[in-house]
Structure 1
Amino acid sequence: MGEPANAPSSTPVGVDPTRASIARVYDAALGGKDNYAIDRQVLDAIRTAAPEVRDMAWGNRNFLIRVVRFLANQAGITQFLDCGSGLPTAENTHQVAQRIDERIRVVYVDNDPVVLAHGNALLAENEHTGIADADIYRAKDVYEHDLVRAHLDFDKPIGLLHVSTMHHYLGDDYADVMRAYVDPLPSGSFVAVSHFYDPEIPELSATARAMERSMLDSPMGSGVFRTADQILEMVPGLDVIPHAAGSPPEVVPCDSWWPDGPALRPLNDAQRLVGCVVARKP
């Protein structure tokens, strides 16, 4: 299923301040405090290609909040598997879901020691939420993890979240990685994916490739942009949920997926370069 070289985040960075961490770079993009100079250096490099990169990060984060709310409130999902949870920030998956129903179960998956320490501290008194130490690019290991099996019932629908994860997987077998997640899911489950997005519009594609190069050449060493067709390969055999009333089932920018209100200004380039898809397993 792909060698470790295809997924730099499979090798945990931990507290090493000389190595950029995917989780810490995202934290810096969201304005957090749990990051080092090396992480901010990566963010500055990306910003040279897309000055509005912080809008991109928040578009992705706000998509996560909306999709969790939708799945818990409208789709009746009572258990979530959130892969690549990252560092805790405002409105984590369990906080959004359990505000709707405190009995909803959430399992986060990550393998970075810093993320695990933060997560375990945050969840110490939450009996319905846990964090599993596993490589998110190895679905079999995730599904066989003791904590995952203890918390989630695979006879009932699951909300699988791969939000800002698969663009850090560099291998051409990215669809196989996701299929290993999708195939064992019970009927009625949902899969939500967000991903760096090349909309195949010349001027936007140029920006996407410049951002991609800045990330691959940075100390983070990962971050690839994929097209709509490639992102759809990550939800094989599933029914894509339209992003708005009367819209076709397609990949759209995260900010365009059932926004909380009317859009009063057009999306900037960075916001148009992070896409998403939500799909249901028949």
Structure 2
Amino acid sequence: MSRMTETFARLKAQGRKALIPYVTAGFPFADITPELMLGMVAAGADVIELGVPFSDPSADGPVIQKAGEQALALGIGMVQVLAMVRAFRERDSSTPVVLMGYANPVERYDQLHGADAFIRDAAAAGVDGVLVVDYPPEECEEFAAKLRTHGMDLIFLLAPTSTDQRMEQVARVASGYVYYVSLKGVTGSGALNTAEVEAMLPRIRRHVSVPVGVGFGIRDAATARAIGRVADAVVIGSRLIQLIEAQPRAQVVPAAADFLRGIRQALDVSSTPIVED
């Protein structure tokens, strides 16, 4: 059983929801990411999404774009990202790590290091899943199969505008979990409508058998609690990036951990069944 499957199975058995924080690799300091990842796990993170910096993102709002630009300026590329995962794995062998980014860094890595080098090296580093924003499901069945051969999942985004046909296409190749983007727009934009999310999830689950995580617009314990009542996982990115970007180095990990502990507590409250007299 993969780390991802084991994690979601354990949480389901416990009646709990997954907390999935997103951070950009190499932000806000080039060498802080493995330490930050460990601190987030200690604070209650179940899966970590690690953003691969890219110069031309299409789904990221200004907060994550800025983080990516800063990481790129610090010299962070795919080679460095995989090194961060390896460093994390030296001290954590159980928490799933998902690389989230775009096709260009993946394909450029293969150009530089040989065909399928990314899959080989990501698996060796300890990566559990890959979310490539601009890989449509109908064009990457072979990529998904190669990832599964190496014990990794290919994770896809679904949106409020996703059709039943798109959900069926995703269901054929997705594994690990799917990431439902709760807003129309980029990361960090708009206000979360929990009623719309609650109405959408049963429709997604008619097509998709893997767990469903929800992200975009979750910024605090209250929104996390509301989404945790209906989703299998809650993904938090932009708010976490905002929180750590202005911190001195010594305060980055404590600030992130303190924030995530509050989210973890809220999710565990949302998972507690209501007993009526």
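Here, each number is a calculation from the coordinates, and none is a lab measurement. What you are looking at is a predicted structure, and each value in this text was computed from that prediction instead of being measured. Cβ atoms are built from the backbone, for glycine too; each structure is taken alone.
Sorting 1, 2 by Kirkwood radius over Cα pairs in Å, for residues 35-122 alone from high to low puts 1 first, with the largest value. Please state which of the structures 1, 2 yields -15500 when helix-only ellipticity at 222 nm (-39500 (n - 2.57) for each DSSP H run of 4 or more, over all residues; to 500) is computed from it. Derived from the structure labelled 2.
Using mean count of other Cβ atoms within 10 Å over residues 43-50 for the comparison, can you identify which of 1, 2 gives the largest number? The maximum falls on structure 2.
Can you tell which of 1, 2 yields -0.42, -0.69, -0.81, -0.98 when log10 I(q)/I(0) by the Debye sum over Cα atoms at q = 0.14, 0.19, 0.22, 0.32 Å⁻¹, for residues 59-98 alone is derived from it? The correct label is 2.
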